[in-house]
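As structure tokens, here come the structures.
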Structure I
């Protein structure tokens, strides 16, 4: 499938038109950013790793009945995806306190939550993706009631599938971010699922094996991504 016009370039990916108006090519970059892109760098091989991990997880979710935008892998860095219209909401599912929840509520990282927590964030970089609730979403018409119900239900389903999947790989799924899009009247999981968008800790040691190593200058960032790739993709 041929890349045509560049439609969008974000912090971690580029999206191109294809000869098929219904399909796009998503290219994964090695660029790394944190803290609303105030910190920038490069993680060698990240694009290849995130592309292949995302493909593996999208394929897994498909077998479990979760509809995604993924069509197929095209190359080390490229995947073919359905052309969705992104819903301007980011969903975060938290199983263990870390990151933003730790700061917001002044709770020490590592506390296991009695039940998973779902957060909605308004997808707007210039506002730093502020935390919102379902009342904001309805009032601002960011999603319909039916769409929001589907997003919420799918998010918890995805959490259960991925939590078990990563546990089999000796990884703890601490929390993760999801994005959804509209496609032919349906809501599909979009974007990516990778060490960029998930907090993953080693099950035995709690070692961080995700983007926090870049955010917090913990070192061995490439090694952490490679280790997740080895466990997930093989």
Structure II
């Protein structure tokens, strides 16, 4: 039986490939744990993480973690069983010390939409579809919303959550959910080109960029300038130490 997530290292690139195409790469707790472990133990030479899915879809949602009908779980049980695993996955990708590139084709629904949103660059095929459908089951998608807040305009989140509309790749690009849209048959080539460009820089430079992208939005202008100076000095000093 093949692994549900493939972890492949090639030089400074770490590829994470969702590998259950038979069900649209639905995210399970096991798969989330594999991803968290992979991005939490990067060696210093890794400069880019690339997240993709095998088959026709990127990630069509989540394997339901809900208890069986008729049970009476406590709020604390649901928090630990349902909420925390998803939040831990989103936080792990956000906090990865190097940029994360999502390569999205087909469906990116629910968890898949959140994963696309938390990545630093989201490359979408022209057939990609994004949806947050949880309210069809009368469930507030607070977990997905928390992943997207600060990454995607709040009006985009409100529209997708409340209408449950399927958003195509061009709309996702316009709304700030996707970074770039390419034809499906050009998706892998463009993903490889982006990876090659990032990998052409040193690890210290790439990691400084990721740190600034992660921290600067929450800082005052003065603190942002201070951070920029610190990161620039650190990166430049590393060049003279070579």
When mean count of other Cβ atoms within 10 Å over residues 124-131 is calculated for each of the structures I, II, which structure yields the highest value?
II
Rank structures I, II by mean projected area of the Cα convex hull in nm² and report only the one at the top, that is, the highest.
II
Source structure (of I, II) for helix-only ellipticity at 222 nm (-39500 (n - 2.57) for each DSSP H run of 4 or more, over all residues; to 500), computed value -13000:
II
Source structure (of I, II) for distance in nm of label points 7 Å out along Cα→Cβ at positions 76 and 180, computed value 4.9:
II
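All of the numbers you see were taken from the coordinates with simple rules; none came from a lab. What you see is a predicted model; the values in this text were computed from it and never measured. Cβ atoms are built from the backbone, for glycine too; each structure is taken alone.
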